[in-house]
1. Who wins on Rg/Rh (Cα atoms, Kirkwood Rh) among 1, 2, i.e. which is largest?
2. Which of the displayed structures (1, 2) returns the greatest value of relative contact order in percent (Cα under 8 Å, 6 or more apart) on calculation?
3. Comparing structures 1, 2 by FRET efficiency 1/(1 + (r/R0)^6) of positions 85 and 149 (r between Cβ atoms, R0 = 35 Å, to 0.05), which one has the largest value?
4. From 1, 2, which structure was helix-only ellipticity at 222 nm (-39500 (n - 2.57) for each DSSP H run of 4 or more, over all residues; to 500) = -18500 calculated on?
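Derivation of every value follows stated rules applied to the coordinates shown; laboratory data play no part. Only a predicted model underlies this, so the values are computations on that prediction, with no experimental measurement involved. Cβ atoms are built from the backbone, for glycine too; each structure is taken alone.
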Structure 1
């Protein structure tokens, strides 16, 4: 596993976004989902940056591009993307982010930078497994989980530390 999630490292974000869309289009071609124009554009909007967007931010973008101006337009598209594993709801922010691993079942953990708003998705398998084990030992039946950690990303930490 890399020492820093992709969102917090220098990378070609166009390739990153294209990868998310290519995976969604493959699922569409395979008949596993129907990627309508509004759903596709919603996913593109989410994939454009490594940060979570609120439904109204997405709606504003969709509205500006002629996709409709009523909240259900954005909420239906976002719900569809979340239901099919193409996006995640970041509950702490009441917002949504494109999934970076849409072709695998996973229980991700999210690192949220409180300074710049960047959101990085971690696979979270070890954390989820540990939480399931702890819940089981406590006699708790775990139905679902959302792991969200807030802190400072490397770029903001470096900016706060200042030059040496």
Structure 2
């Protein structure tokens, strides 16, 4: 059993201003939770939204390429692609360059869903950053992008995919 601190006062830092890294993690976790709640109204999860966005910007991408970009286990990606295809959000087409692989495309229904996701995303951003002015939001975005770039994070890809 541990020994009590000699003066029986707490040895931890007083509650007050937190370190920036902690605040980034705290706000990031909160933001992810709240965005997930918003997406649930569309019967989607954050991975669905992220994959639709990426596939929309790179039509015809293979599942293997998408898995590599996301740092995701290919078998987990296949399950998500199957789900999205069954819901009519994406379709697998023959790949002209390699008949052993499929080319992934967002369907019209998927594009409509992306519009809804975009609206939710704007509402989410407004609610999350309500305490900041437009100039402060722009500065925060610039600073966070600089940190993400320095840390080697892939732009537009949430690092949470690698855990899936």
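1. The structure with the largest value is 2.
2. Across 1, 2, relative contact order in percent (Cα under 8 Å, 6 or more apart) peaks for 2.
3. Biggest value here belongs to 1.
4. On the way: 1: -13500; 2: -18500.
Derived from 2, not from the others.
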